[in-house]
Structure 1
């Protein structure tokens with residue numbers, strides 16, 4: 001699907017300013033939408049909106065359907081009457097410059113628990129009816145999620161295969177007893193999802209009404225410690241003990257000499273095919289309820305994925321195994337119609353991956369930081385870009401452009417300076433301009449590059465399990481000229497929705 005020529009900004013909500021340890025779905029998020037409008041942007045790209053997992057990564061969530069409860073705006077819970085003034089007072093340890101997860105998570109979870117208890121006791125009839133409608137609308141995944149989270153808590157977050165066998169095997173009697181035993185916590189997790197969805201959809205509506213569309217992010221794989229793997233065990237390659245027999249990752253690459261062993265269980269595609277890929281259809285349907293455009297992470301895994309034996313400590317010893325990309329996307333398209341999907345086609349891209357992307361007209365991605373190794377044939381160089389693509393200086397997995405430039409070697413620096421006709425003194429904005437100039441229909445600029453921030457402000461480093469996902473900015477760092485300069489480049493290169501002037505005589 002061809003996208004209209006436009007541009008936007010990559011910023012996960014956790015990176016927004018705010019008083020409660022991380023960005024959230026509150027007032028600062030709306031202010032950011034207003035800032036995007038002032039900069040003539042039409043897109044806001046976020047990372048997965050699901051909860052965080054190991055290493056605080058949003059790509060290893062406990063659910064493929066549930067939202068991140070840590071994004072819930074506490075001020076809204078106060079406005080509903082479920083939190084007191086004192087509950088909103090920040091405690092020591094909440095960092096404005098970074099997300100200190102060790103301090104932020106307990107602070108927010110404690111206040112969510114207070115709000116849920118207050119809501120149970122004091123909700124109006126209208127609020128109870130609204131929650132009941134939410135539960136009914138999300139009955140395909142919400143009960144399993146709320147029970148899973150309650151059981152995971154009760155078992156000290158051990159892998160679900162280590163729970164009592166009857167629960168791990170999901171025996172009906174055991175599940176019924178667990179629902180009764182953990183009713184209060186099930187109600188808590190249900191409350192949190194209700195508030196997340198309510199707040200997020202209100203924020204999305206605020207953005208859409210101002211001409212801003214949301215680009216969401218869907219990881220191809222899901223975490224083993226997730227409600228969906230536990231609830232749909234036949235759809236994953238698990239052994240008799242419930243543990244994965246093979247796991248996902250990528251072979252050695254630009255980011256890591258030993259590859260990346262992600263550890264996600266691989267799909268048992270033959271089981272998905274038996275019911276017409278219904279689980280995937282539902283997953284994509286639910287994702288499009290939350291966002292306007294979906295970026296599918298690791299798209300090449302739908303053609304073939306890197307299979308690693310579960311006992312292997314790294315990704316070096318693996319093999320490519322085929323995946324049913326065409327059959328899967330035919331099933332999804334048949335059920336949902338043509339979809340605005342971006343294919344993250346980075347890494348080892350073979351002709352079958354490119355053919356799959358083109359067959360369904362999914363735009364691919366071009367990363368400018370990968371372009372300047374000295375080869376004029378490099379597909380990431382702007383003169384090789386194609387309209388049906390999305391261009392970035394870098395993604396959440398890259399260094400900031402200032403950091404990349406500071407660490408670049410002599411060959412890369414010389415080639416980039418010559419190609420871009422620059423002295424290299426303002427490289428973040430040089431790459432923003434190059435992205436705006438590209439024939440790619442879509443250009444997305446990391447907020448770190450707009451602010452010209454250094455390497456310590458990068459969001460993630462692939463292959464490093466901890467220490468990332470914590471970057472935040474402050475509004476004091478954002479000056480009027482940032483929006484003005486971005487707006488001017490957007491106008492100059494026809495990314496603001498203004499029709500190009502006719503050159504006809």
Structure 2
């Protein structure tokens with residue numbers, strides 16, 4: 001029996017293991033390169049010479065390869081390989097082939113042994129810190145230069161539910177300390193839990209005091225997981241206080257909330273659909289670890305507010321909404337990525353946990369509206385790599401969620417349509433690749449070249465293809481049963 005979704009995921013993961021690990025510098029390591037040329041399987045723009053000039057200059061933005069950070073091009077970063085790690089373990093379980101599990105184990109063991117700060121216990125991952133595969137050590141990353149030797153070693157959690165559960169199994173003590181470092185170094189006011197997304201790998205606390213919505217959800221999830229693992233009530237207290245940060249500043253008439261606590265920050269003071277989707281999902285993941293009703297009730301209220309104030313007509317969503325519920329950009333509709341798609345993903349989980357038909361309606365309308373020919377004109381702007389893989393993978397994941405929680409075969413069929421299209425679009429020479437655009441302002445953005453880039457969430461696509469294969473196999477064998485509650489790992 002053909003297992004094309006398993007085979008596509010297997011091709012990608014096998015290619016990473018065989019051709020995408022760190023084979024550079026003075027020592028080879030088992031980590032995956034973050035960015036690869038699909039023709040040569042090497043990091044783009046590899047240095048001709050690894051010397052001091054490279055070490056002090058690679059950091060900075062340069063314009064001969066799409067505004068890339070050289071630190072990004074030549075790095076490895078577990079924060080972006082989280083989906084890949086989960087996919088490797090799932091593929092090993094599905095096939096019985098232990099080499100996939102061994103590859104994930106080797107990567108994580110190297111990370112925990114070599115990329116955890118001895119000073120702070122902070123993990124060497126996030127948008128501002130990378131392991132450079134040519135230099136064989138951690139380097140800092142930044143958005144701009146403020147001097148020739150400026151390097152910013154900033155720890156930051158990214159846009160997926162963090163794999164602390166897997167890391168806890170590997171090293172519970174180091175993982176616990178990493179989670180405690182959130183409390184020690186990211187929280188600036190222990191009464192209000194005002195916090196920031198950054199902390200310094202070596203020294204701990206950062207001067208940044210801006211509190212953004214998705215990170216409070218990620219921190220609440222981390223604390224709730226630690227509570228579930230240890231039974232220590234302080235972690236649950238921290239998680240609940242973190243969940244209050246944005247709930248406290250919401251408009252109580254609508255339950256809508258801006259995406260940054262500090263209004264003077266200068267960013268939008270309106271409500272962000274993407275932010276609601278991320279915060280709600282992470283609070284529900286916290287609930288799945290430590291089932292305190294506060295987490296679920298807040299997430300549910302945010303999503304109901306999104307459905308009420310953003311949705312327009314049959315399948316449209318407003319681009320931007322004021323916290324009082326009024327349209328901030330009258331007549332303008334949102335692109336489906338990110339707000340509607342992220343909220344649909346969260347709504348599927350909310351339906352699983354609450355059985356509220358409104359949540360099913362919200363997830364359903366988005367999944368039914370996204371078609372293979374829908375374009376996602378967006379990029380990961382610090383690297384100019386397309387968001388299309390993550391956008392399509394998240395819709396695929398939501399379709400699978402809805403099948404698993406309802407048993408309605410329409411969602412399984414839709415998942416196959418989306419998966420077939422994703423494989424056709426993105427699988428090249430064994431890698432899931434994205435178009436790279438050089439012009440940030442061009443509309444539409446025309447890809448100039450293609451690269452594999454872990455920042456696009458390619459590993460999550462591999463994982464969702466495996467989920468699809470699993471569900472198809474169970475359905476065809478007659479063993480599929482509707483899930484009582486969706487699993488907590490597929491983000």
Structure 3
């Protein structure tokens with residue numbers, strides 16, 4: 001591996017291991033101490049790559065790491081980096097024989113005490129809202145680890161308790177303001193995507209997209225429930241869902257439908273491989289739905305569409321709220337996003353990307369923007385064209401994503417309070433109570449979570465440029481193949497798809 005690329009991976013160990021499939025990092029924790037991060041940053045840079053596109057792709061990730069660790073000091077203020085570093089769920093997927101993965105997991109767990117000591121020392125500037133939002137997930141990191149199973153487990157559980165205590169103290173005594181400020185948010189977003197970000201213009205686009213999606217939802221609801229208001233219609237739609245036993249059954253059928261539709265319409269270049277459906281590993285069951293793909297640099301293996309039913313021990317109200325996410329209106333759109341032509345089929349193309357840079361470094365705005373674009377793409381192409389519930393589901397999911405973009409900009413620019421952010425999720429995204437509060441809280445530790453809509457809009461903009469530029473030579477397959485050939489490019493580099501496609 002090129003030394004520049006290796007230096008970037010050394011500063012991105014969890015994602016390099018799990019998402020790129022670089023299992024030389026198995027059983028290892030990244031050095032997230034202040035001195036370790038400083039040493040890692042000093043190793044960035046070097047001779048330019050031969051391909052100009054790949055050079056800009058790699059340079060964007062170097063810039064992001066410098067911004068994240070130097071300008072924002074995420075390793076000192078955001079426990080999420082340390083949580084990813086400790087996470088053991090990466091060993092649950094069948095990328096290697098079970099005994100090899102078990103041995104790597106045990107080495108990783110044995111490193112927990114040192115890793116947590118490092119986290120406690122480094123995390124000296126955690127805002128209280130960030131700590132409060134992440135504390136439940138931090139408690140869940142040790143799910144399935146029994147302290148009486150052996151010395152390694154006992155030491156890990158004891159260290160985990162120190163981590164919880166440190167973040168609990170930050171939740172009480174940390175700084176009250178979690179806002180990055182407009183300049184730093186724009187810098188964080190732009191460095192990752194190799195472009196300059198105008199937050200004001202992006203907020204205007206978010207509002208315009210919200211209005212378009214509201215109209216789409218109103219039209220679908222009027223076709224389904226002519227006598228009801230949109231909020232009442234949405235409530236009725238999400239109340240129609242399978243029971244806990246039926247969630248996986250319906251998700252499996254939808255997976256088959258989405259892959260078959262994508263292949264039949266030739267929407268993407270690759271629909272091969274095995275996509276299994278099942279609940280997430282225990283330590284990740286906070287995630288209702290997610291894709292765990294066979295990574296580009298692994299041997300062939302199954303990908304998993306994780307769909308997690310509620311725990312039967314939960315109160316009935318909590319179970320009902322959880323199941324509403326898997327309504328017969330929204331689960332089809334979620335499945336298209338996660339499976340085809342979304343994350344699963346994108347993952348199949350990533351395995352065939354021509355260069356190591358493209359198989360290793362993934363723009364999250366493109367990854368999530370592509371999958372979000374896939375939802376409306378299927379609507380445009382006629383998936384379930386005779387059922388307005390699909391259009392409603394696409395709009396409902398999209399309204400959550402566009403509200404994230406507006407809220408992230410508002411909260412971190414200081415133009416929106418937390419109460420106003422919660423209200424935006426209630427009024428614009430039709431979320432209620434804990435769901436609306438949870439979405440607003442996520443902005444504190446995930447300030448770029450507006451990437452779904454941002455990336456989707458970028459892909460849509462590029463598609464129109466390709467239509468004009470290619471004229472009669474345009475087709476969806478040609479356009480999508482040109483994008484997939486770039487891997488997961490920073491948004492500022494998308495024009496390469498039109499130039500080379």
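Bear in mind these aren't lab numbers, they're just calculated from the coordinates by the rules spelled out. Everything numeric in this text was worked out from a predicted model, so none of it was measured. Cβ atoms are built from the backbone, for glycine too; each structure is taken alone.
For this structure, a couple of remarks:
- Structure (1, 2, 3) behind the derived value -15000 of helix-only ellipticity at 222 nm (-39500 (n - 2.57) for each DSSP H run of 4 or more, over all residues; to 500): 2
- When distance in nm of label points 7 Å out along Cα→Cβ at positions 308 and 452 is calculated for each of 1, 2, 3, the greatest value falls to 2.
- Structures 1, 2, 3 were shown, and distance in nm of label points 7 Å out along Cα→Cβ at positions 276 and 316 at 1.7 was computed from 2.
- Structure with the greatest value (metric Cα Rg over 2.2 N^0.38 Å, for residues 292-347 alone, set 1, 2, 3): 3
- Value 14.5, calculated as mean count of other Cβ atoms within 10 Å over residues 404-411, assigned to which of 1, 2, 3: 1
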